[in-house]
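Enquirer: As structure tokens, here come the structures.
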Structure P
């Protein structure tokens, strides 16, 4: 049995995503950028973020990764189950992730994306859990820092449930 505790309201999230969109637009002004969303968790964040950008040349693609571990931990083994389809050669890439936790999955993806010869690769995450980091990874843009708790809503799930919730919640197990 679990209950949900609201951490971030839809209004708080919307304001922060708009501000983040302005920061990213300022950074990439007059450049072509490819946003790469990591499925499934980042799709809601990516959808709102791309609409908050004020850039003329934006492309969107997705990757899907599978990490092997137990429950909410990762053993550091990662497999790409859906790769990018767009050419990244010479383009600026912004990886859009829901949560950066241990860093294993993101580190693997960043190494993989470098094989596509982009001009640059930067990272934007919805939630940074830096206190749980096992592998150092760069976070260039982040919406929120939340050190602990199992989070759902706004694209994040618990056994494929709760992705549809417009706010961010902590799962409280009773």
Structure Q
């Protein structure tokens, strides 16, 4: 497991029903997209879901994927030069990768809702989340994450929908 995902699991425990299984080889063959190892490990550990009821993390489609929109929905092809959005927060800030070079060299981009200035972080997705949750970086976000950080799997949201519960906070 990627070191940043291991550390992240200490700061933000994965949900018991978290983790999604993506056929990464088939995804690459079908789309040309190869995604970074830290992101693949994050998806295997946490899956698609929401951090602290604020930041929704996207994944590629997997068997049983419940939505039409996903990480690569409308993503540029070929991947080189693309900027897929791997998360968004409740304020409309987007978190992306600039896809230049090898997947492990991809940098995190924060594109605030106002789109006036992008902020580039020379680190992967999992390290970015770890440093964000530990307070080591303070990007200009339109919505702050509640601490301590929690992760809610899409399965929990689906369970609440199926039971007819109030989804305030999702």
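Readers should treat all values here as calculations from the given coordinates under stated rules, not as data from a laboratory. All values derive from a computational prediction rather than experimental measurement. Cβ atoms are built from the backbone, for glycine too; each structure is taken alone.
Enquirer: Comparing FRET efficiency 1/(1 + (r/R0)^6) of positions 30 and 158 (r between Cβ atoms, R0 = 35 Å, to 0.05) across structures P, Q, which is largest? Walk me through the intermediate numbers first.
Expert: On the way: P: 0.25; Q: 0.90.
Between P, Q, the highest calculated value is found for Q.
Enquirer: Right, here's the next one. Using mean count of other Cβ atoms within 10 Å over residues 54-61 for the comparison, can you identify which of P, Q gives the largest number?
Expert: Details: P: 14.2; Q: 21.1.
Going through P, Q one by one, mean count of other Cβ atoms within 10 Å over residues 54-61 is largest in Q.
Enquirer: Of the structures P, Q, report the one carrying the highest value of distance in nm of label points 7 Å out along Cα→Cβ at positions 94 and 126. Present the calculation step by step, with values, prior to reporting the outcome.
Expert: Values: P: 1.6; Q: 2.6.
Ranking P, Q on distance in nm of label points 7 Å out along Cα→Cβ at positions 94 and 126, first place is Q.
Enquirer: Quick one: volume of the Cα convex hull per residue in Å³ came out at 120 when computed from one of P, Q, so which one is it? Present the calculation step by step, with values, prior to reporting the outcome.
Expert: Details: P: 107; Q: 120.
Checking each candidate, the match is Q.
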